[in-house]
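Structures incoming, each one as structure tokens.
Derivation of every value follows stated rules applied to the coordinates shown; laboratory data play no part. Note that the structure is a prediction, hence the values are computed from the model and not measured. Cβ atoms are built from the backbone, for glycine too; each structure is taken alone.
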Structure 1
């Protein structure tokens, strides 16, 4: 059962990772219509995750699953999806649009200046360090895992299904 759990979570994570990556790529240009599509994709992610968890419950777990196992499956799926989408983000930041993070840093510095936020050279260096392709990509891993944890806490309650007393075929109690 453990092997099918990991395999199923990885397969679902692959699909979700592709969806996460598409969502990210649509959000980068900051075009209003594309940003609206990313909100629709976020809803699609939740619905798709629910369907994947129910399919896992019905096919791999013989129709019943505990809350904890459902939560772990959802969290594992988001973890694998986060790894895949992080690779896409890293490739984008490092090779496709290497000025993206530098521009983000410059915009952040202008915003801090406008807000008269006290910035020291140390805090500016720390912000610049966070906006390196590897570091920024790893931040996305944690964001996706946290999102998966929150989704999993709620969704596992809807996915869980206790084994029916009628499922014990052939057993007679005295």
Structure 2
């Protein structure tokens, strides 16, 4: 029967020594005790924490991004309505001062905001209609002469009827 001996190398002189020896018999240097090379639990915990953070931010962005789009669209719609109201006020002021409607919106002191389009349509009988929308909005607004109520409809349904603004 052959007996096997387990040896390790001295870290200084590279001599063969038994596994359980803490001091090398050849050079007298102290040997390192072998550390437990198990799973580094701190690394696992940090990886799990990072994964949970990524999941949390993913779920939060799934709720926040659509809400941000809704807020942006409603802000754009409000700017368009504000511009139609300002244009109607300008047209009415021009009519009361001059006794006639302006030929174009450029003749009254009105400049629409960036992204807002406002159009003046004059009928042959002396009435007018103002239409306006924002390029990022989803509503088109209209104001009629002699009416204080403003109306809107969804821009993606051009054949739909106008509904009063509340």
One of 1, 2 was used to calculate relative contact order in percent (Cα under 8 Å, 6 or more apart), yielding 13; that structure is 2
With distance in nm of label points 7 Å out along Cα→Cβ at positions 57 and 121 computed for every candidate in 1, 2, 4.9 is reproduced by structure 2
Computing Rg and Dmax of the Cα atoms in Å for each of 1, 2, the value 21.0, 78 comes from structure 1
From the coordinates of one of 1, 2, helix-only ellipticity at 222 nm (-39500 (n - 2.57) for each DSSP H run of 4 or more, over all residues; to 500) came out at -13000; that one is structure 2
Note: FRET efficiency 1/(1 + (r/R0)^6) of positions 25 and 49 (r between Cβ atoms, R0 = 30 Å, to 0.05) at 0.05, derived from one of structures 1, 2, originates from structure 2
The value 0.60 for FRET efficiency 1/(1 + (r/R0)^6) of positions 113 and 145 (r between Cβ atoms, R0 = 35 Å, to 0.05), derived from one of 1, 2, belongs to structure 1
